[in-house]
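Chemist: Following this line, the structures themselves.
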Structure 1
């Protein structure tokens, strides 16, 4: 009789995927787990942790999780949210999307920032493997924390926002009707790194210049109460603050925009760039951090610190439908290079390095 040998267990901390309002990390966790389960886990078994427990998150991550790993007999653990157990019974993989808490500490509350700045360097040095979504983040992690680049793997993300039925790269159409009238769209929040004040300043100039544009500016993810300063910057120009929007509504907004503008001063990947491209919406983005790597030659770029440059680049695109159409074509081709099947396959390969 041959003894049956169970496949090794890879535990994944995917608690953010259960959030009611999914944002960057949550979407990454949800889509990665789905794609792994769909066929990328040959040779190992997934043990997905979808809930934490009572008490502080730190207690779960550093005390309860290692206990759960021992109990499950895990052969490896992957922390998808930076916080890898520092004392653990098996090799560890940690995903670090970016180091915004180091570069833009004012965007984080005091306790949250202290947690990140204390534990993430320790997790990076402790991990057997680190996954980053871009060369920029890899280089940032290695430079700031003295990490050996040989243990870092760059694995890009992929479009995660559900496409409307019939919409997407094939024709850019389908689903509910996008809002009427011409508009620019930016997606983000009020963190300083998102640089939305510079975009609003540029928009106001575009509306009042010699070649005044008829567009309004829609800021998805910011509600009216939080965005008072931005509304004051816009003056009497048409600025819409949507608050948090559903996936279907965000899909509509992206598809209906003449241009998606992403002025962020710091991004580890810039997923909204791909979300626009896969829908055939042209993109203008900040020339810096990871955005040029994500957008490649399929986006137009500007200096995010220079409102005049933002005005010039965005204005030129709005006045030239042919250039926007060419960016849309390139964007569809670019977005097709990024899939969750690829992300899962390359992530599973990292697990196999350790098993």
Structure 2
């Protein structure tokens, strides 16, 4: 198929994309959000060990997320903000991944994680209605564990569960969050997952999660997965009275991970400790090390209690259009540019 034929075949998906984008923007406007734009080229793209940034010259990198600059806006008093932008992550390519993709990221000051979950339910609805797939969508066999003709209902409150409950149910192990790396490797073996003899805690955990848990998520109902173990905190705060659990959820629907949300950590000293620990982990794994964002740490002194979330817009399009791959909802994949 030549390029003209390929682009013509994507015409329905691109029209659906435009309709869904308008609907998403209209939702946030009706909710009183300010749509903002922050830099695409930054000095500090983040320290998270599972993300690698793409160099952009001048000592800068393309953003993996607009999070840091949006938090600086929150600290300056902008308490309800949203951004729809291109993000970039080196080495990510596959059925659900592209190195360049579109993110919807929003923050609510003085709001709860429940507020973000209601936002997610509403966004799925407005996008599905915009493209004519409400209240149920078909899930391709490639995203439904090989089952043909699977339909997923999108109406009503989504299901809620916890990481520990899922690991207990599907992997047969108890994960508390206080285990050593060696103990987590032992649990992975108990669950039937193969991990390296020197695998870190997070690598062993994610191998089990990918092998045993993810294939079951969001196939009968969209599902929020809450209460993540402390070693996977990133920028999330701990739950009150529980230092081994953080306020974080991920949303799964139709074989897709759609969104990742935090009750945001606003303690500068603790955030610095986490950044420094991630920096050392990146060094030990031979990954590129990025500067710690001192302006973000300074801003945290002024950040109100906040909940924030990032949702993959391309994956939302995959969900509501029934697309099998992320390429199907983009005009140009990275190798077609």
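Derivation of every value follows stated rules applied to the coordinates shown; laboratory data play no part. Because the structure is a prediction, the values reported are computed rather than measured. Cβ atoms are built from the backbone, for glycine too; each structure is taken alone.
Chemist: 1, 2: which one has Rg and Dmax of the Cα atoms in Å, for residues 189-276 alone, as calculated, at 14.6, 42?
Modeler: 2
Chemist: Kindly point out which one of 1, 2 the value 0.20 was derived from, the read-out being FRET efficiency 1/(1 + (r/R0)^6) of positions 61 and 221 (r between Cβ atoms, R0 = 30 Å, to 0.05).
Modeler: On the way: 1: 0.65; 2: 0.20.
Clearly, the read-out refers to 2.
Chemist: Something else about it: Of the structures labelled 1, 2, one was used to calculate relative contact order in percent (Cα under 8 Å, 6 or more apart), giving 23. Name it.
Modeler: It was calculated from structure 2.
Chemist: Where does the value -1.65 come from, among 1, 2, when log10 I(q)/I(0) by the Debye sum over Cα atoms at q = 0.16 Å⁻¹ is the thing being computed?
Modeler: Answer for the origin of the read-out: 2.
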